[in-house]
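The structures come next, written out as structure tokens.
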Structure 1
Amino acid sequence: MRKLPFLFLLFFLALPSCPAFAWLNTGHKIVAFIAWEDLTPKTRQVITDILKQHPRYEKDLLLDAPADETPDERARTAFATAATWPDMVRSLNNPMNQTHNHPAWHYIDIPYTTGGQTAADQPANGPGPHNAVEALAQCTAELKNPATSPADKAVDICWVEHLTGDIHQPLHAVSWYSPEYPDGDQGGNAEVVLKTPPYPDSAAKLHLLWDALPGDFQSEEMARFEAGGLRTDPHYSREKMKDQLTITDFMAWAKESHQLAIDDAYLNGTLETAHAPRGRAPTTDPIPGVPSGYVEKAEHVAMHQISLAGYRLADLLNGIFDSK
């Protein structure tokens, strides 16, 4: 087996370790912008007032807000940035890291087994929530509870926005167990593929490939533009998804994503990948490339899930703050 080039090893080792950030900031903001348009005026106002009680409202939620924004634009910016806050607080530099960073909340490892492999037993450690479904249920319950403090409700809104996005990322609802991955692939974090074969500089963890499908750009204007485009596209409209929008159970959302991971991410267990467990270099050389048409189909799935998450987020928040 040939040794991988040194520069590629550096590139690979710089990739995020498990668990990765679902959809990246761009995807989470698109979900939020889609939801914002479907919030009732009452819900918008209540959420705007609550988010102002966030302990780091100015420093985090308005970190990149333009100085000339109107109050309505400022509220929208804070709402969109709130969807990314649970990833912000992962940083050790954030003073709320020790109290509000919950790595296990971002995903739920529903097992997918092939080749006669059985899923490893994963007993829950300590008090919950232990996964995205449990965390989403807890945060929504706290938002409905009049005894929850305004500051805690502000943090809960951030998590509800973020987790609704996370749970719709197919690789945040699965771990693949096979003879090659007897301990699970951590939602594609233990696998590397070439996104654009045969070019080695297109190598990425399978999880990161899916996270980046909605885009990875810093411009909030671009995220709003993409959200608007999805809302008006017949393939991703609310009307197109009206049947799925009747499903409100969080575990059912996760199971939808789980099935998409099997069908479209793992190709029903036939996807060829390089094994790269827990940040180590790939064990396969050359690294397999994804099949022709894989990325194009994955992009369609991702845009569907992003849009669905936005509509469901709006319905969830309207149900909490404006039940009429």
Structure 2
Amino acid sequence: MNLQSVLIQAAQLYQTTPDAFKPLKGGNFSQVFGFTSQGKECILRITPPNEGIDETILQASLAWVGFLVEHGASVAKPVASIQGCLVEPLPRNAETVLLSVFEKAQGILGENLLFDAWDADLIEELGRVTGQMHALARTYQPVPAQCCPEWDQVHNCYNPYEELDPSQESVKKARDHIWDIVRSFPREPDGYGMIHGDLHQANLFVEPQQELITIFDFDDCCYGWYAMDIAMTLFDLLVLYPGDDPRGFAKDFIHHYLRGYMCANSLDPKWIQRLPDFLKLLEIGIYTSVYAIAGESSAQSWVGRFMHGRSARIENGLPYVDLDFEDLLPE
């Protein structure tokens, strides 16, 4: 079955026409299309099975998103097909692709937002919507068939499946060291539960005038420490940061972010103190993931900016950002 045949069937399942689907940029491995159905702007994703997701995992992630929507979280709402399904498997050639649809969120992608738009109020709102999601995670009790995996059981930025070549032995040793530290942390209900797992700027829609932020793309959701989502957001913004004082920016960001976060969810300060460890594990994990393609990336691309001087920083044990996070906790 070719793509056009898939779109014909998708049109029937979501009450539109095949020519209504307009290709969109985005999606690491899914094909993404915009369309209008029943007067609503929607997003169709066509996902082939891969190392990170299958029908069971996608069903589990959408059950989690449905729970969040039901309880008022600011996340993209899944749309059921005319058969009442949030995931529709369709055969295509020798494989089965997975269809899922979401209502289109307001605003623009966070990565396309002018960096100066991230003022104190918008940063606090980002903290608040993340804290709200984590507060709901503490009450989430899925049926066994809809349980997501632990963060260290699947591929993600903290736990990449890529391997480094022998020339990177010092980086591998650094990863083993921080891996042992993080895996020793207690998995307590007040600090560990369902997380987004990939909470960076390309997975946010932002409407800055209304201070509205919508989280989407829960393909990497898993059980992990809530601080992992906090670390991911700061990590990505520091790569995108265009100024000459990243430490100052990080200090201001965390101060305002935690003020919003703590309004929605209580988090033991010990997890904020451990942000340097989560940032280091993430730094080495992403380095491992992009190492093979770094030579093909331009200096101004996300990968190019991240990789500049990165191996030396890892080998020398330098922190991702040199901050005392405990001092930044809101009073």
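Bear in mind these aren't lab numbers, they're just calculated from the coordinates by the rules spelled out. Quantities reported herein were computed from a predicted structural model and do not represent experimental measurements. Cβ atoms are built from the backbone, for glycine too; each structure is taken alone.
Which one of 1, 2 has Cα extents along the principal axes in Å, as calculated from the coordinates, equal to 61, 43, 41?
The value was obtained from structure 1.
With mean count of other Cβ atoms within 10 Å over residues 116-123 derived from the coordinates and found to be 14.9, which of 1, 2 does the value describe?
Source structure for this number: 2.
Which of 1, 2 yields 19 for relative contact order in percent (Cα under 8 Å, 6 or more apart), as computed?
Of the structures listed, the value fits 2.
Starting from the value 3.4: which structure in 1, 2 was distance in nm of label points 7 Å out along Cα→Cβ at positions 284 and 316 calculated from?
1
28, 21, 13 is what came out when semi-axes √(5λ) of the Cα gyration tensor in Å, for residues 108-227 alone was calculated for one structure; which of 1, 2 is it?
It must be structure 2, since only it matches.
Suppose Kirkwood radius over Cα pairs in Å, for residues 100-147 alone works out to 13.7; of 1, 2, which structure was it derived from?
Answer for the origin of the read-out: 2.
Identify which of structures 1, 2 gives the largest calculated value of mean count of other Cβ atoms within 10 Å over residues 68-75.
Comparing 1, 2, the top value of mean count of other Cβ atoms within 10 Å over residues 68-75 belongs to 2.
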